[in-house]
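Nothing in this text is a laboratory measurement; each read-out follows from the coordinates by a stated rule. Bear in mind the structure is a predicted one, so any value in this text is a computation, not a measurement. Cβ atoms are built from the backbone, for glycine too; each structure is taken alone.
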Structure 1
Amino acid sequence: MPSNEFEIYVKAIESWGIGIQLDVLMEECAELIQECSKFKRILYHGEEPNKEETIRMIGEMVDAQTMINQIKYGYILRKNPDMLPYFEAKKASILKKVYGWLEESDN
């Protein structure tokens, strides 16, 4: 039995294959999009989501994130371990620029 989260992701990819896991990721993303639409509709009407609606939203977020982690850690980063730090730094830099948090020395 896998001993940690990353081993579980690798085992899932090895067991079911990357193609199936990508299909499941797409399905989970579609379900998350649907739940986001429902959540937004509630907020748009000036209401707060109730506990059940919040639980559904969190559940779909966790489902999608779990599949993203499987693909990211169980497949992509196993083959390309240097990619994640580069893209994380790039995204952080973009966000800093957007929000004006970038120091002159960071340019």
Structure 2
Amino acid sequence: MPRNDEYKVSIMTIKHGGFVYIVTNRYNTVLYTGVTSELRARIHEHKTKFYPKSFTAKYNCDKIVWYQVLPYIEEAIEREKQIKAGNRRNKEALINELNPGWKDLWEEIQEL
């Protein structure tokens, strides 16, 4: 899997691309996998509980710990399905590869 920083240079040229991401809560006990074409806006919605009755609002999932950039939204949707079909251990492995400290990547995604 290519590292996210390999995409940073070309991300501005992707018009129909997508992002797959994983958010968690403060204690890293709940994982939510999502897909979007606007990562910053979507994570902002999680952080502000824009949808107050959503799963992420209910379980306080507002810390982005993993994301992947894909050139087409259709690929992002397929990747999301693949990740959601996996177990927690697989999701943890993805997070640990990119972000072993499970820090909030909110500041990092501001550059995208």
Structure 3
Amino acid sequence: MKIFYLKREEDESGVSGTGRVAQGFVFDNGKVAVTWLSEHPSVTVYDNIGEVHAIHGHGGKTVVEFEPDYKRACGELKSVIDNFSLPELVKEKLQPESPASKIISKN
């Protein structure tokens, strides 16, 4: 599931305001749910994100801003950390016979 916001630069209708005006979710099957961040927080389900953009985009005055995929990002960082070796990284940067390389090799 992906989280997004509708960010409006100009409010043509005078109803929803500007800035982040709605929050939505794109489900794994492509369906989309949108709720308005206003005093009338209705929820609407769309067949896809293209419909949301076509209906609420107002000729580019409203854009879809996706939140980062935090779960994926954390998984990537964990993989890097789990496989990280400072001595190996340093060895790659040093000349093989340098004094620093010899010290690292002993430890």
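When distance in nm of label points 7 Å out along Cα→Cβ at positions 21 and 45 is compared over structures 1, 2, 3, which one is greatest? Display every interim value, and only then the final one.
On the way: 1: 4.0; 2: 1.0; 3: 2.5.
Evaluating distance in nm of label points 7 Å out along Cα→Cβ at positions 21 and 45 on every structure, the highest lands on 1.
Determine which structure produced the value 33 for relative contact order in percent (Cα under 8 Å, 6 or more apart), calculated from the coordinates; the candidates are 1, 2, 3.
Details: 1: 36; 2: 33; 3: 22.
So the calculation was done on 2.
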